[in-house]
Structures are given as C-alpha cells and as structure tokens.
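Since every read-out is calculated from the coordinates, none of them should be taken as a lab result. What you are looking at is a predicted structure, and each value in this text was computed from that prediction instead of being measured. Cβ atoms are built from the backbone, for glycine too; each structure is taken alone.
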Structure 1
Amino acid sequence: MDGYENSASAQLPTSAAALSVSELLARAKAALERALPLCWVSGEISGFKRAASGHCYFDLKDDAAQIACVLYRNRAALVGFELKDGAQVELRVRPAIYEPRGSLQFAVEQARLAGVGRLFEAFLLLKAKLQSEGLFDDDLKRPLPSFPSRIGVITSLKAAALADMLRVLRDRWPRAEVIIYPASVQGVKAPSELLAALNTANARAECDVLVIGRGGGSVEDLWAFNDEALTRAVAASTLPIVSAVGHETDFSLCDFAADARAPTPTAAAVLITPELDAMRSLCANYAERMTESTRRRLNRYGERLDRASERLRSSSAVIAPWRERLLRLDARLQRAMTAMVPARHARLALAHQRLALVVRTPHASAMIVARLDTQLNSAMARGIQAYERRLAHAAQALSLLNPQQVLDRGYAVVFDAAGRTVGDASTLAIDASIRVKLRAGEVMAKVTQRSDGNLP
C-alpha cells in the first residue's frame, strides 16, 4: 500500500507545480492523439443535427456506450448517403478533446454505411483494375441497332421490372420478338447463372441486342452485377448489350462494360426501340418526298418527250419530199419490171415457134427449148439484178441527200417564222425570228445582219 502511494506521488506534480485546466486538457489531448490514431469505428447514429454552418453533430452508440461526433462541412459534402438517426455506419475518426467544455469527441474524416463500406471498397478496387485494362474504353462500345427484330432479355422471370419492360416493348415496337434468357439476379448463384445466360445468348446469336439487368434493391441485392467474370463477359459479348441495373442512382460494373447503360429496365426498353408514332411520321415524310420526287421526274421526262416529238416532226417534214421521190422511183421500177416480163414471154414464144420450124425431131426441139429457157432465165435474172443495183444506187444517193446526215456533218437547217426552210438570206428581214436546227437540238435566233455573200 505504501509502495503504491509513493509511486503515485512521484507521478503527480507538487502543489508548487500545479497545472492549469487548459494545460491539463492539452496534455490529455496530445496523449490521446498519440495513443489513438485514425481508425474505423462502427455504431448507430443518434441525435443527428446539422448546424447552420453546415457542420453535423451526433452521437455514435452501441449497446453499451456512446460518444459525441462532429462531421465538419467540407467532409460532410463528400458523404454519398443520407446521415440520419438510426443509420448503421462505419466512421473513420480521430479522437479529440473539445477544450472549452472539456469533452471528448470524435472528428469524422470519412463515413460509409455499415457492411456496405467493404463492398464499396472492393467495387472501387475492381473497377480501377478493369478500367486500367481498357475494359471500359469508349472505343469498344458498339452502336445499338436502330430497328431490332429480336430483343434478348437476361433477367429473372420473377423480376417485377420484367412485366413493365415487356409492356413498353409491346407498345413502342410490337414487331420485335422478345426472347428471355432466365437467370437469378441476386444471391450466391446469381453471377454464375447470369454468366451462363449471357454465354447462351451469344452462342445462339439469335438477337440483335441484349438487355441485362433487374429492378432496384439494396447494394447487396445488386452485387451480382459487379462480378468480375460477368463484367468481362459483358465487355467481350459479340452482341450489343444494354445494362439496366437498379435505379437511376445505382451503378454496377456491368454498366461500365456494356455498350450502353439505362437507369432502369423500363428505360432500357425505351432506349433500344424506335418510337412508333415517330416512325409513322418519318415514313409519311419519306412517302411525301418520294411522291414529290417522282412527280418532278415525270415532269422532266414529259418535257424531254415533248421536245423529242417536236424534233421528230421537224425531221419528218424535211425528209418527206425525199421519201416521196424514193417511192416514185420504186413505182417506176415495179412498172418497168412488170412490162418486161410479158415482153420476155413473147420473145420466148416466138423462139419456140422458130425452133418448131427448124428442128424436126422432138428430142432436138426439147433440148433447144430447154437451152433457150435457161438463157432466158439467166437474162431475166441479170436484168433484175441490174435494176436492183440501180435501185440501191438511187437509195444510196437519196440517203446522201438526207438533211439529217448533212446536220451530222456539222451543218444546220434554218427555218423562218412560218416553218419554211430558208435557202436565200435575202428573203429574211432584219430582226426576223429564225429557228436553227442542229445535229442535236435547236436554237432560236434573230437576224441582226444580212449579206448576199460570205461575211468578212
């Protein structure tokens, strides 16, 4: 007993060296900060208050004890959840003594929901790892099909959001077939079942786009979509994928790995389908544009046809006299040939009579007649060929006189206002309108100068 008293007395200051209250608290604060550095502590929030300054004050308690805590405004702004009474939290704190009241309190540096903090840390670590590998790069993202004919959905058949998603797909894009690949979306088996469903969808390759996800829930409920193997499979999928996990504020690793993210499954249905009314309006607009384009094209073709018809009528007027001349020559040839045949027959009959007088024997007469008949046919054939050559020559000469061929050689035909061909410049008055027909097309002109010979 005496030994204890002597020992205690040695540690306490003498009355002459007594400390002030502030000095004592300063020493206690320093000793406490050395003994208890930054650490994590868990408990329940009680008596939460947010001051006008933005600082937060509350007690952190468990079943046996409690201690005052302060969360300063700059730190409070970094907390990603609502601080309220009854919340189970994990706080990273440093002990401190508030000297004006001599009270012990914790100064909070970080805050996280109890049980979620470790999951969130694991989430951040895995996200950083996969991001460093380039798994979330925008260059890997593929565009979604504009008009999918088959849509695959990877989710639970019991998911509440599935019915809403199917309703939206039916209302917006009823022509699309929906194929569901069932899988658990929470629990221990969820990651492996989601991965198996994704592999099945890629192996079948029967869909234009895939939606993977579920409705909202706690962090633990959504944790299957943070599985590393599933995330890598989403990034490596041969089919475009839309991730729709939880609510607007929920993010999973599948969201980062997918080609597109939707805040909810219902929003995913809107994202992957065109709006039917907008499609109808677009189709109507296209139909109107096609009709107008077709009308303009038909009008252009009609104008071209009119111009071609006019040119054809003009050419016919020029060629008509030559065609008539050719017809007259052909008629003369036919008449000549018609008149020649009876004359030849008469000569043949006369030759038969003469042979009958000269040749007495029937056999000799027949031979002579046959020879004369052959000679006559040959002579007729030569005559016909001669007439045909004359006719071909006349046709060729007529073709050379065709005005169109003259036009093809670079010349032109001039018509007056009445449509008559002009061969003499003196017949045209100054300022008279003329039409010049070229090889291709026509031009309208006026007479500004006239000369009886070649212009200088």
Structure 2
Amino acid sequence: MKPNRRKFIKSLGNTSLALGALPLLGFNSEEKIEQRILFKDQRVSANDKVRIAGIGTGIMGHNNLDTALKVPGVELVAACDLYTGRLTHVQEKYGKQIAVTRDYREILTRKDVDAVLISTSDHFHARIAAEAMKNGKHVYCEKPMVKTVDEGLPLLGQYRKSNVIFQVGSQPISGLAYAKAKELYKGGAIGNLNCIEAAYDRQSAQGAWQYTLPTDASTKTVDWDTYLSGMPAAPFDPLKFFRWRNYKEFGTGVAGDLFVHLLTAVHYILDSNGPNTIFSSGQLSYWKDGRNVPDVLAAIMEYPQSQNHPEFQLTLRVNFASGKGPTNFVRFIGDEGVMEVSGNSVTIHHSIMAEAPEIGGWDALGTYPDAMQKEIMSQYNKKYTDAQKIRPVKEPIQFVAEDQDAHLDHFVDFFDGVRNGNPVIEPPELGFRACAPCLLCNDSYFSKKVMHWDPDHMFVK
C-alpha cells in the first residue's frame, strides 16, 4: 500500500508525536509517521491475506503472535512447540481450529502457511530458517539470527538464492526514534562522531530470565530428545528447557539477547558494517542459579573508518543486578554534541568549542614573567576576534514518539514485504552484522582473548 501524501498532510495533527526544540521532520521519520497514520485505514482483500505459523510459542513467541495478528489481513493457522502445555494454550487463546504440533517440519510442508515466525531457543534459529526458506516460506526470525558465527554466511547465501522475505526480530529499530536519530546523525547534528556508549541493564528476576516453571514439566510433556538435537544425551532438566537463556548450549547469554539490540541500533543509524576488534569481560555476580553465562558483561569494540562513518570506539554494558534499575540507551558522542536514543525518544545536547583556544585561568600562562604574559596576550588578541573566543550555542533537540509500538511497526514492515516485495528494515545481512560481533563477545569472554572480525566480508580473522 502506497501512502497517500494528501491524507498524510491532513492527518498529521492527529499523530501522537511530541516535538521539543526540533526542526522540521526529514523524509525518513516523516515516512514512518505517515505509514503509522495510514495503517489504521488499511483494507486488505482476501487475496492479500498472509497465513502464518508460530514456531516456538514461549514468552516471545506469544508476544510475536499477538502483535502480528494486529496487522490487518494476517491469519494464524498453525503453531509448533516442544512443550504440549503451550500448544494447549495456543488453542485456548486463538481457537481450536489452529493446527498444533511438536515437529516444526510439519509446519514447513503445509501449503496453507505463507510465513513462519521463529521464536525458539537460539540454537534452533538457523536450522529452522534454512529449512523454511527451502520450503518457500517467508521468515520472521527472532534475534540473534544465528547462534554461532559459522552459521551466518551459509544462511545468508541461502537467503540470497531464495525468493522469500526475511525479517530479523530486533524490533526497536522500527521505532520513529531510530529513524529520527539516523536523520539527525546524517545531518551532522553532533559533529564528528568519536565514540558510542550503550547499556541495557536490568534489576529483576524476570529480567534475569528466572521464568516461572510449569507444574507438569517432564519428558511426557516436553520433547527433550528433539530439544537436545545433535547434542550428547543428558537427563531431562526443566531449567535448561524453560530457562534456556541461562545456558550457553541453547542460548547466547546477555550478548545475544541484549547487546544485539544495541548493535542493531548503532549499525542502522550509522549504516555501519561493524567493528574489526572485539573484547569483552564480565562475571557471574548475582544470579548464581546454575547458569553458565555471566550476568554482568562489558565489551569494547573498535570500528574502522568507512565511507559512512569515521573511526570510533563503542563500549557496551549489561548488568542484571544494577542498583540504578532498568537502563536502556545508545549514546552517540561527537565533537559538537551528544545524541541519546532511549525507548521512543531522542535527545541531543550540544557543547561546541570556541574557535580560539582558551588562555589564562587554569593555564601555564600565569606562571610566566609578567612581561611575557602581556606579550602573549597581545599576540593572542591580535590573532583571534572576540567572536572566535566565545563558544557557539545551539539549542538542545528533543524528539518523542509518545504513542508508537515499534514491535507492531516491525511486523507491518515484514508483512508489507511479504505482500509487495518491498525491502524490510532488518534483512538478514543487517541481522548477521549485528549479531556476529555479539557472539564474538561470548567467545572473547570465555577465551579471554581479543577477537578480530572482518566487517566487510563477515568472517573471523
């Protein structure tokens, strides 16, 4: 559906957009606002219906299904999970007509499924996505796109040969705030970038993946053998199934769960291919519940100069026991300002150095003989005007998209791609370029080594 410009202009006053000291919107953010306005009026014919199946119906799986079904013309026909209790709940929630199975392969061969939503544990992402594409299904795959770096290029190669739409699920980048941040950065709002700081902290049991366990967890209700899938045989462990993010065998820890959101934002805003050196360090500080991944992790990544950005350093942090409480931000620091993206907002504060260097005050000048001081000051005043001695002042910028659901917009984008063949905001290449450095953070943490990555060709050096 192509947006109608006249309707957009008429309806602009009805949007939930708050602008502080902000210039007029540029194309990227304006287009996103326009799409949001027209979304509610969208009508879908029977021929434009998209029939979906959910593969993995845990927390994120249910959330993805709920959100996807808000998009006009999307219909749920089937669901898959290795735990029968979740399949029972799918039919309770969405109707007895929903076909359910514990074997995802049954989903992929169904002729009435156009697209699959992959929301499984990380170790299934690549294999299910690959098989889905072989069967001609469009793919929405939760981040991280792959569990290991080695899975990335083969999956990308298969995607490029396919004729399907593939959207990776780092939903925040569909937010208006990210479009605006990209627009402001490209417009030079912070001067020359030199470093980025990002954090995703939590302080709760649920935030640290301490999810509630079902009362009937057993090998009768869980397909444990399929879950292990190629791993050495092991006794059933409900913690490793229902709290899989805590275990490196099945998940990718805080790096794959949360660093990846931060890097996706950075790469999207900068049009960056990624870093070339990665080092991480951390510890298991608070959540000593048997997990084998850290609950505090910090990383330093070095980005080489590219045609889209200068050389810069990126620092990342996740802390699952932060006494400050939940924190989520990406902070772009330039020589003329700092831009912070957090949730649905973008703020920029400026500090611009005067053209003339400071003299006097906390300076060596006052330690020299009086005559020399007078001579130096005379030369300084001849060289610089009064205007050059004053710091330029720029008003701060604030952008808030108050009533935006980036998760929903991510699915609107995906289904538009499915229906019309339009490019999606997070195709597999962007997804892999974001998740690969995060996965290398895990390698760095466990090996205590600096990892070297080729961001252009996407392989470990």
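A few points about this structure:
- Test item: relative contact order in percent (Cα under 8 Å, 6 or more apart) calculated as 8, pick one of 1, 2: 1
- Distance in nm of label points 7 Å out along Cα→Cβ at positions 353 and 425 from the coordinates reads 6.9; which among 1, 2: 1
- Among 1, 2, structure where percent of Cα pairs over 26 Å apart, for residues 137-376 alone as derived comes to 62: 1
- Percent of Cα pairs over 40 Å apart from the coordinates reads 66; which among 1, 2: 1
- Structure responsible for -16500, with helix-only ellipticity at 222 nm (-39500 (n - 2.57) for each DSSP H run of 4 or more, over all residues; to 500) calculated and labels 1, 2 on offer: 1
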